[in-house]
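Right after this note come the structures.
Please treat every number below as a calculation from the coordinates, not as lab data. Here the structure is a predicted model, which means the values were calculated and not measured. Cβ atoms are built from the backbone, for glycine too; each structure is taken alone.
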Structure 1
Amino acid sequence: MDACSPRLLLIRAAALLGGCLLGHGATAGAWSGNVALEWLAFPESSLSEEQHRSYLSLSFEPEYQLEWDGGRKSFTFEAFARGSQFDSRRSHVDIREFNIGIVERDWELTAGISKVYWGITESQHLVDIVNQTDLVENLDTEDKLGQPMINLALVRNAGTLNLFVLPGFRERTFAGAAGRPRFGLEVDQDNEIYESSAGRRHVDLAARWFQYLGEWEIGLSYFRGTSRTPDLVVTPTGPTTAPVLTPVYDQIDQAGLEVQGAFGAWLWKLEAIRNAGFANRHYAAATGGFEYTYVLESGVEVGALMEYSWDDRGRDAPSQFQNDMLFGIRITPNDVQSTQILAGVLVDLDGGGHSYNVEAERRIGDSLKLSLEARGIFHTAPEDFLYSLRRDDYVRLNLAWYF
């Protein structure tokens, strides 16, 4: 078995956990998590006869937390499973976290499978590159697959430096032939291409420095390894069958910058990257803007958001964020049901397709939460990045029971 395989890392982490528990007499930990029923509905008929107007699915997300040695050592386990109607690609199981953590005064170490989030802007997270995106869960790229890693954090007065060794690559997930939404042609996830001869076994490296400077938060990051975003290449399959999209994973170097400043009701944000190697070229991209929050006499918080996204690849960028402006509003009533509403419109300043997004959630009693999401696009042309999604506007209802 390969020394870099995620399975071997998982076995070693489990053995280390067993030794720690036996040696330190840890007590029982705590279970938590949720079970959720989801309904995904599409007002318009699909482009493909294989697709449907309505999808039901059930998900299960258990989590186990254990601490010992005065809280200096910990074990975390989190899994995710979904059974989905019609789309077999969306029916999947993943270990999001399975790791051991050690915390000392000036350093922290985590080994196993973990989730790491980088980024501060609302419209997209340019610098977030450690974990692979679980795209069958949601197109917003917020859901991540578990990543085998060793993470050493050095805590100093000059800031915190996180060093990462990432053995074992996780491929991006995509909807199947019957799934919606999806980008026109089906993605062939069984014949992906890697620039590195090591393929999935390539060991990636990453680092991130973070510090508070007065009202400012600053993060600098670097990643060297297999790109989490594949280049999708149209590949013929035969004279009478439709072509497919083949994922090509390049080797890249990416430097990232995060800056956030809080000044009263104003919150200023910036993310920027410089990427070398993706699709055999260099490029730069950035997203920046602000959020202003006003508190009404009733205690309701109303936030206005505005962000601009730029990519120097222009219309050739495999993204809708090449020259776009986000206008949004966030409403937080601060009620006992923890109600939240976020709505936004992303406007293409080059005159291409625009998109909208509405998210709302509210607790029901002590253990239920109802979530609503609506996404769609409008004013798209055949040359637009979003054109293949022109009939995939959808509404998602999710009812989760937390335990």
Structure 2
Amino acid sequence: MITSTTDPQPADFADVRATNLAVVLRSVREHAPCSRADIALSTGLNKATVSSLVADLIDRRLVRETGLTENRVGRPATMLVLDGSPYAAIGVEINVDHVIAVAVDLSGERLLSWRRSFPGATTTAAQAVAAVAAIVRRVVNRMAREERQVLGLAVGVPGLVGADGTVRVAPNLGWRDADVCGDLTKALRDPGFPVRVDNDANLAALAEHRFGPRAGTANLVYLTGEIGVGAGVVLDGRLRRGGQGYVGEIGHIQLDPLGAECRCGRLGCLEAVAGIGAVLEHPALSPAEVEIELDEVVRLARAADSRTLSTLATVGHNLGKGVAMIANLLNPEVVILGGYYVPLAPWLLPAVEAELRGRTIAPDAGGCQVVASTLGYGAAALGGAARVLDSVDSGRLPRVS
């Protein structure tokens, strides 16, 4: 039987072994297919220790052997790759107009991806928790039918999320001080796996860092382009949350004190002048109408409609001012535009890049590039699954009892 708990052991031995197991598992993930000797070389662990740790990971069905390879110097070696076939990580994104649920295996292969309409702008936090719990139960049941153990669940919310999973404020959802993590755990009736709640931009940044074309980039920023605008920040290879978990609210930096009113109640926020509302020029649009209107904007831009191109240029320049602030403050290697910015990227990027280069003090924008995400609208949900897998990489391993 496979469980996700461990029996009490002497802290020093258990901690060291758990750390070493995680080190070996990460080595396999990063270098597979690889041999035990390869792992010893890359980790600095001795061969006997590596052999013991690999045997443990095979017992847990986290790693498997693929046979011998002879394309090496010396004797043929037995190669190792990730297994993880009995496991699943679940990520969920709550947005203004939809909920997305994603499940992946240990290697990041998608096992399912569901998108459901959701009236987030008119739904209370309690109603949202009930709806998400129903979706998660369906995902868990699906995984059970496939004989997969759920390793964890992480939920992304567009707002300020504290370290304890409480949503302090989510302006576009109208939530304040909602204990989404605690309430969801109760709604799932203590599911037997950890439940986490995080900011949606944070999770999207984790998805890019683990699964995107720039995976492994040590310094990246992800900008959400949904109804709101937020930033997920990875520096030196680690997601940064700040003192209380509120990093990245760039959408509410004021660019123009005489500008359009933001949903937060202030004037001229980046979100108000460079968010999707500024592109569509209809701030009162219902969320359900956004994608329809966005398709029309893309159609007009492709047809070289002058008014549409002018609007996109203005939004791009405003967005570029925000990106330049990020570049001056954090010096990322890449800023990734996500959500609704992706289909608009061909017209936004020239203006964004012009502002970036004109407003950064470092030569060549400090090496910062701006690109469009390739992960689709479900990046935050995928990032929720990535957060669960990161916890496995950090040592929270299932074991055979």
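Given 22.6, 72 as the derived value for Rg and Dmax of the Cα atoms in Å, which of the supplied structures 1, 2 does it correspond to?
Details: 1: 21.9, 67; 2: 22.6, 72.
Answer for the origin of the read-out: 2.
Given a value of -1500 for helix-only ellipticity at 222 nm (-39500 (n - 2.57) for each DSSP H run of 4 or more, over all residues; to 500), calculated from one of 1, 2, which structure does it belong to? The value was obtained from structure 1. If distance in nm of label points 7 Å out along Cα→Cβ at positions 182 and 342 is calculated from each of 1, 2, which structure is the one that comes out at 3.6? That value comes from structure 2. With respect to FRET efficiency 1/(1 + (r/R0)^6) of positions 214 and 334 (r between Cβ atoms, R0 = 30 Å, to 0.05), the largest value across structures 1, 2 is given by 2.
Ranked by distance in nm of label points 7 Å out along Cα→Cβ at positions 222 and 302, structures 1, 2 are topped by 1, which has the highest value.
For structures 1, 2, calculate relative contact order in percent (Cα under 8 Å, 6 or more apart) and state which one comes out highest. Can you show the working numbers first?
On the way: 1: 12; 2: 18.
Of structures 1, 2, the maximum of relative contact order in percent (Cα under 8 Å, 6 or more apart) occurs in 2.
Kindly point out which one of 1, 2 the value 0.10 was derived from, the read-out being FRET efficiency 1/(1 + (r/R0)^6) of positions 142 and 350 (r between Cβ atoms, R0 = 30 Å, to 0.05). Checking each candidate, the match is 2.
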